[in-house]
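S.K.: As C-alpha cells, here come the structures.
Computed from the coordinates by the stated procedures, all read-outs in this text should not be read as laboratory data. In this text the structure is predicted, and so the values were computed from the model without any measurement. Cβ atoms are built from the backbone, for glycine too; each structure is taken alone.
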Structure I
Amino acid sequence: MDALVELGVITDADLLSPESVTWADLSRVHTSEWVEALTQPETLASVFAVDAWDIPSDALLDSLRRICGGTLLAARRALGEPGPVLNLSGGFHHAAPGSGGGFCAVNDIAVAVAALRESGFAGSIAVLDVDAHPPDGLASCLGTTAWIGSISGTMWDAPGHVDEVHVPACVGDGVYLAALDQLLQRMPRATITFVVAGGDVRAGDPLGGLGLTEAGVRQRDQVVLDALAGAPSVWLPGGGYRSDAWRVLAGTALVLAGHRRLELRADFDPMRARFRRVGRRLSDAFGGIELDAEDVDGLLGPRRDETPRFLDRYTRAAVELALERYGLAEPVRRLGYRDLRVEIDRAELGDRFRLYGTAAGVEHLLAESVLARGGVGETPVLFVHWLTLRHPLGAFRSAGGPFPGQEVPGLGLAREAGELHRRIAERLGLAGVAMRPAWLHVAYAVRHRMRFVDPQEQHRFEAVLAQNTGIPLSKLSALAHAGEALLDGKPWQWPAALMVEWLTLPPTA
C-alpha cells in the first residue's frame, strides 16, 4: 500500500477498511471444534510453525477475522461495481473445515462465499489459484459448489474435482504462461471469480520453486485479468516468502490499476518512504527528545507475555467465542449495542472481564465480572467477587425503582451469566460457584440455586423474606444494608455472608 501511494497510483479514496467477520461467519465453514481450538495459542503456533509463547493469539485472531472481512468486502464491492478488487491479505487456501496448515488458520475465501450465500447471493463462483501450491483446504471447504482451477509446482494433489495443472520446478516464464493459457481456456465464466495470485511463484522464493521473473508474474496477472474481461473478481496475495515478497503484490495491484509498465526501483523501501512522508508532516516539536526503553515499551504497548489469560486459561478470543456460543452476545445486540469488545486484565481480587458495546457512536460498559479460584474450606470453587450487567440505554421498569447500588437498568441476562459461571467452574474442575452478595436483592435473585454456607444465615434470610412480604424488594434490600430491616421485630443488618452452589456433592462436615 505504501508503495502504491508513493507511486501515486492510489489515493485514500481507493482504500476500503473492512470489518471483522463474526464467529458465526467462521462457523458456517469451520467446525465448532476447530473454531474453539483457534482461541488457543498452541493451535495457532502449530499452523504458523512457531512456538506458542511467540503467538499473540488475540491480536492474530483479530487480524485473521478482519482479513476474512476484507475478502468479503472485496467480493461485495466487486459485485456492486464489476471489476477487480484487491485484498491486501488473504488467500488462505490450505485451511480446511476442521484443520489448518501451511500458514492458513481460516479459509477467507470459503468464509466470504458462505456469507454471500447467507445474504442471498445465488450466482456462480469460480476460484483460480495461481499460487505455487494447490488449494487443498479450499477444495474441502467448497466441494463441488464452485469451479476451482489451479496451476502449481507441488506434486501433492488437491481433491479430484479441482482442475489441477502441475508444472516442473524452476519452470520459468514461458512454459508456465503456456500452461496457464490452457487452464484459462477451461475456466467457466462465473458471476464472481476469486484469484489467489500467489507471490511464491517468483524466482528465489524458498517455498515456491517455480522460478518466474517479476516481469513474468506481472504477465501472469495481466493474462488472468484479460481472461476475466471486466467481470467481478477478488484478488488475494496467497503465499510469498521472500523478504521482498511485497513487490509481487504491488505488481499485481499495478496490473489491476492499469499501470503494468510502471517500475519499482530495486532499492525502493516502502516503509522508509512512508516514514519520510509522515516525518515531513510532523512539526519540529519532537526535535531533541530522546527515548529510553521504558518510553519505547509505552509506545509499542504491552509485551506479549504481559497479556493475561482469564483464569489462566481463556484468551480474550476464547471469551468472545463463549459469549457467542452460549447466546449472550445476540441479546445484547438486540438491545441496540454493536461492535462488542472484550477486555481482560487483573484486578485486586481476581481476573476481570469487561464487555463494551457501542450505540449511537458512544461506547458503553455493559458487563463486568471479577472471578478467581478459591476455596470453601478445602474444597476448590469459583469465586464471583463482582458482577454487574448494565443496560445504559434502558429504562427502569420496576415499581420500586432502581435497586440499591444500581446506576442503570440491568441487561436481563443474570440467569445466563450464572449458567456461564457454572460452565467455567466445570471446565476448571472446580466443585462449585461461590459469592458474597453485597445486597439482599442479589441473594434473592440467586436463591433457587445458591444457599448460604452457614445454615443459620440461610434460616435468617428466608425468615426476613417471609416476614417482610409487603415491602418492595428494592426497599427491603436498602433497609437490610442500613441495618433497619426487621427480623422477629428487631433490626437486622445484611451480613453479606458466603453463598455457594455445589456442582458436585457438597462436602460433609
Structure II
Amino acid sequence: MKRTFITTAILLMGMMAASQNATVVKTGGEKIEYNRMLFGQFIEHFDNQIYGGIFCPGNPLSDENGFRTDVIEAMKELKVPLVRWPGGCFASTYHWRKGVGPNRKPVFDKTWGVEEPNTFGTDEFVKWCRNIGCEPYIVTNAGTGSIEGMSDWVEYCNLNVGENGLQRIANGYQEPHNVRYWCIGNENLAPWEMQYKTPQEWAPLVREASKMMLVVDKDLKLGASSLTTREAMLPMLKEAGRYLDFMAFHCGWDGTGKSFKEIMMMTDLPENHISSTIGILEEAGYGGGKIKLSIDEWQLRGWIHPGIGDPRKGFDFEARRQNDIASTYTLSDAVYAACFLNACLRHSNIVDIACFSTIVNTRGALFVFPEGLVKRVIYYALWMYSNHLLPYVVPTEESVEKMTDGKKEIGILDIILTSDKEGKRFVYAIANKDPEKEQPVALDFKGIGKNVPKKVNAMILSGNSPDDYNDIEQERVKPYEKSLPVKNGMVAIPAHSVTFISID
C-alpha cells in the first residue's frame, strides 16, 4: 500500500515566517524508486587511467590479473553499480578484436596520439567489473568501426555459438560475459570525434546498428550517443527510437580556475540541461519514460588534453600532467556533484544512468600512484550518495534564499528527500553553496509523519575552507557524523557542505 504524504499551505506559510529556507513534502506526491545506475562510473584508455591506474601488472598492490587491489576495494566501498568503457573519444578508433586473445599487438591510438598496448581489453574489463560487483557498460566504435563489428562484439561477449562466441571460449572464457549495457558510439555528432557524423548520417547508422545488435541479443539495454539539440535528437529518435532503451549524452562544465562561489553559480546548469533534453524527448513522442536518459559522462572540470580535434597543432602530452594537481579538487567538486545528483534524482523517472568521468586519475575521484591512492573530496560525496541515500525520492517543494554574483542569482541550498519503501525512514541530502555561512532550513517533519525532534543525526562533508582538498600528504576532508540541534523545526546546515540528515 502506498503511503500518502500530507502537507498544507498553512504549514508552508508557517515555515516561511520562520526562515527563508524551507522544504515541504508535496501534497499527494508519489515517491519514485530511482535506478542505482545513477551512481555509475567511467574509465577510458587515456593517459594513466587504465595503465598505471586500474591495471598495473607487477605492482606489489596488484593481484594475479594485474588489477590494483586498492582500487577494487575503493570501488567496492562506493558500491559502484556500473562502469562505462573503453571511452570516451578512444572508442571511436578502438577495434576490440586487437584486445582479445593470446596474440595481441600494440597499435598507435589515433585518438590520443600514443601507443595502445592492448593488454587490457574486453575480457579484462569484464573480469575487473565482476571483481568489483558491477555491471560492465560497453561503448561501440561508431567512428572507424562498422555496424557488423559492433554486433560481432555483442556475439563475442554474450553468445556461445558462431565464430565470435567460440573465439571467446577459445580464449579461456567458457561462460558468456553477459554484458547487458551497450551504447552505440561516443559524441559522434561532435566535430572533434574521429569520423564524426552529421545528424542525417548518424540517424540511419544508429537504426541499422541497433537492429543488428538486437538480433544477436534481444535483451540488451541499448542506447545511442547524441547531442542534446533538436537538430541532433529528432532525426535519430525518428529513425531509431523504437529500438532504444536510452539516449546518451554528456554534461561537462569547466570549473577549472574558478572560485568556489563562481562554481556554485553554475550549479543550476545540470537541472536546466536535463529539463530541456526531456522536452525534446517529449516533442519526439518518447516522453514519460518511453526512452530514458543516460548522462554517461558528467564532471565539473573538463579534461586537460590540448590538441584534440586539431591534428595540425598536435598534442601537448606534458599538459596532461596538470590533471594530477591535487589542489584542483576541492569541496567545490563535492558540492557541485551533490547538486548534479540531486537534479538527476528529481528527474529519476527519466534519468536512468549517470557515469562520473572519471573514476581513476585524470579528473578522477581516485588519484592512483605506484605506492597507493588518494580519495579526492568528490569520492566521499559519491560515497555518501551511493551508501546512505534511501531508495525512493519523495517529491518536495523548496523556498530558499538566493546567492548572488553580479546579475546572476541561484538558490543557496539544493535539497532532495529520500525514503524507504514503507515511508518510515527518511534521508535529506542537502548541498549548502554558501562559501562562508551555515544556512538554517525548516524541515517538514509533519509532512513525513514525524514529531519535531530535539536533534537529528547528520553526516557532513565539509572542511575548514571551501578550498580544502586531499592529497598524498594529508586527507583533509572526509565525512563525519554529528548531531545537529533542531530549533523551531529548523536545522543549521554547515557552510560549503554536503549534509545528509537521517530521520527514523
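S.K.: One of I, II was used to compute mean count of other Cβ atoms within 10 Å over residues 118-125, and the answer was 11.8. Which one was it?
M.R.: It traces back to I.
S.K.: Upon calculation of helix-only ellipticity at 222 nm (-39500 (n - 2.57) for each DSSP H run of 4 or more, over all residues; to 500) from the atomic coordinates, which of the structures I, II produces -11000?
M.R.: That value comes from structure I.
S.K.: log10 I(q)/I(0) by the Debye sum over Cα atoms at q = 0.06, 0.07, 0.08 Å⁻¹ was computed and gave -0.28, -0.39, -0.50; which structure, I, II, did it come from?
M.R.: Of the options listed, only II reproduces it.
S.K.: Consider the structures I, II: one of them gives 57, 47, 40 for Cα extents along the principal axes in Å, for residues 94-365 alone as calculated from the coordinates. Say which.
M.R.: Attributed to the structure labelled II.
S.K.: Have a look at I, II and say which one yields 1.8 for distance in nm of label points 7 Å out along Cα→Cβ at positions 70 and 278, as calculated.
M.R.: Going through each structure in turn, the value belongs to I.
S.K.: Something else: If you rank structures I, II by relative contact order in percent (Cα under 8 Å, 6 or more apart), which sits at the top with the largest value?
M.R.: Across I, II, relative contact order in percent (Cα under 8 Å, 6 or more apart) peaks for II.
S.K.: On to the next question. When distance in nm of label points 7 Å out along Cα→Cβ at positions 430 and 462 is compared over structures I, II, which one is greatest?
M.R.: I
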